[in-house]
1. For which of the structures 1, 2, 3 does the calculation of Cα Rg over 2.2 N^0.38 Å return 0.96?
2. Out of 1, 2, 3, which has the highest value for mean count of other Cβ atoms within 10 Å over residues 153-160?
Structure 1
Amino acid sequence: MLRRIMFFGLILVFAVGMSTARVFAVSEKDLEKQAENVAKLLVSCRAVIAENQGLFNNPEIGDKGFTGDVYVAKVIEHFKNATGLEISLSDASSSDPVKKAPGTMLVSTKSVIDESQTVLNTKGTGFKNVIPAIVGRRTGYKYNEAMGSDYYLKQTSLKYRNPANAPDAFEAKILKEFEAEDYPKGQGKGKVVDNSDGSKKYRYMLPLYIGAACLKCHGDPKGEKDIAGRIKEGYKEGEVRGAISVMVPYPSEALAQKK
């Protein structure tokens, strides 16, 4: 009888151990997926803004018809085409952080365009300064505020224009790796990082590349001023411009409770 009890006891311990391992693996995967989706969604936000610069800066048109709802619909479509994933504004209220993060991003970026309607629809004015970098930065501010201090979204570059986009030590290291000739193009990189208080966080970065539309402001001739009055860096198409940097909390306490 005693042997039977010990046998079933060992089975229970083994089963609990395997369950814990599975929970840990799923959590790690969810963290990476959550961070990657947020980064790729910001890429979609920036892409839609870049694609509509001709409309925004046309001085002959007053009402552009580019409302926050129109913008978000285009972002959702771009993101689905790029990832195969379906997202919506309603995901912002989800209890699942993997769904909540992109949903909150959509709400945040929609708010940016809603607030830009007066500028966008001003007739007789050309350049509106509603550009990918600015929309991306403002979206990041709103997302960070909505998600809380454990979350973080930022555009960064080794050749940053705005001090707010300056890379920290972690970001600078990854950016240099992205610029290496043998680094796989388009591949993001994530890592669990220890905080000074003993807690952990998951940090992820996705490289951004110079596209044809980017050359108007960031290409040649190097040193010349672009339409916004900034100095062109002389980038060539396909070169690394920077990265989207994302941070999400590492659920170590939750995992400990499940163990």
Structure 2
Amino acid sequence: MQLPIGKIDFYNMVPNHGTVLEIGPYASPIFKRPTYNVFYADILTADQIKEQCIQYNRDHTNVPDCIDILVNVDNQPTLVSDIKFTSIFSSHNIEHHPDLINHLQEVSNVADTGAKFYLAIPDKRYSLDHWHAETNIADVIAAHIEGRKNHTLTTHLNNILFTAEHNENESLHWIGEHGPDLKLPTIDQNFIGKIKHGISTIIAKKDRYTDQHTWYFTPKTFEHIFKLLEKLDYSDWVLERIYNTRPGSHEFYAILRKK
């Protein structure tokens, strides 16, 4: 485990030579053309991202001019490219994939031998995922054996009921302020109402893909799971470095290398 570093220091580790794939840039890509020979992969087109930003009153001035690889969650594989990338970058994206192993394998298929996979991952302890149980290796393997293409109804309901407050201010989590205790919520009209809302929501959305957090990591659990996946031959990504969460931050960083 490496000492914590800042996000800019981590971003600067991605070389500006070779081919770079940025997964899930949405409206805020980290790497820009022409400084980087970067290609963008997302589930929405650039126009769809702009429309969504306008709808929710978000800044859309940095939306990429083009999403080069359109990820289709209804297809297998979901990520397809004729280009072999030497660097892949993913920020707060890996926790969204229903089948984590499949995602790692798909990224490997578009990566050159020796490619580096740079990951910024939310630390569940200091984010909106605070009250969720940490992911373990059984969760990850089971999702892969099931061939999971969508998030489970349990995941949907958990995210509705047990998302922590202060998700815009991670420094509060560092001083132990996580909002109302959701380990055993008070049985009142507010919580009953949330459950009823959650039930109606998952019934309405159960047959279509809805973006969710489904994996909840700390640096230690991430390290443990990713080392196991490589040893079990589920992944040909070797965990090269992992940087602990910086005090006051809500994310940690990892670098994987393709064998």
Structure 3
Amino acid sequence: MADRDESDLARMVGPDADAVVPGPDPVVPGALNLRDVGGLRAGDRVTRHGVLFRSGNLARLDAAGTRALAELRLRRIIDLRGDEEVAREPSRLDGIDLVTQRVPLFLGSVESFFRDDISLDEMYRRLIEESSTGVVDVVRGILADQPVLVHCTVGKDRTGVIVALTLAAAGVDAEAVVADYARTERLLPERRNRAVIELLRKMHPEAVHVEDLATRSPAPVMRALLSDVLVRYGSAGDYLRAHGLADDELAELARVLLRTP
């Protein structure tokens, strides 16, 4: 564990309005919350476009959506959902030649988080501690093939944490990582959010974290997670090292994801 003072934390996770210079998001009809993570600042470099994509589930792609997804020329899709989620909403990838890698991240069902009414902070803490082997497997999947898309059901929590750790470990500025995570809240359709919240409130009328769990990606939550990783491990890269990723793999992650403008 590295010793870091408050000035280190402020420098690494403080606000920076110029942290993100995203390009236009790919238009894939039927895909939820799909975007390219290119254009994020990493010191004097930026993340490459067309290398790492993130999204929610791919179960509602129509023919046009499948064609549009194929045009991204993905070589690998990493699906973070559990078996029940995949069986309920299988991805529509007919005719697309790629590797599908399954890495279920949650220990327990998605429904259990709503039933137990845990906070996003607690969910993310559990994810990085209890599913660290899966986190490393995903990073290795990203290294294995590009372009690559990482997704879960909504593309908010599992995908958000995995992508954040990956970007931070590659050297992306902390506030750019936070800003990319926070974009999800603006990309989820309002109609979808209202319907989901209405259903969940009927199922869990006493729960206080329903809206956060289902629809929100607050910047302070990700900022707190990165700060916690910084304090306990030294960096996101050190977190991955502690759970088995090698130094040469971390160097390759930066090479794959970053470029000099």
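1. Working: 1: 1.22; 2: 1.02; 3: 0.96.
The structure behind it is 3.
2. Once mean count of other Cβ atoms within 10 Å over residues 153-160 is tallied for 1, 2, 3, the winner is 3.
Taken together, the values in this text are just the output of simple stated rules run on the coordinates, not laboratory data. What you see is a predicted model, and the numbers here were worked out from it, not measured in a lab. Cβ atoms are built from the backbone, for glycine too; each structure is taken alone.
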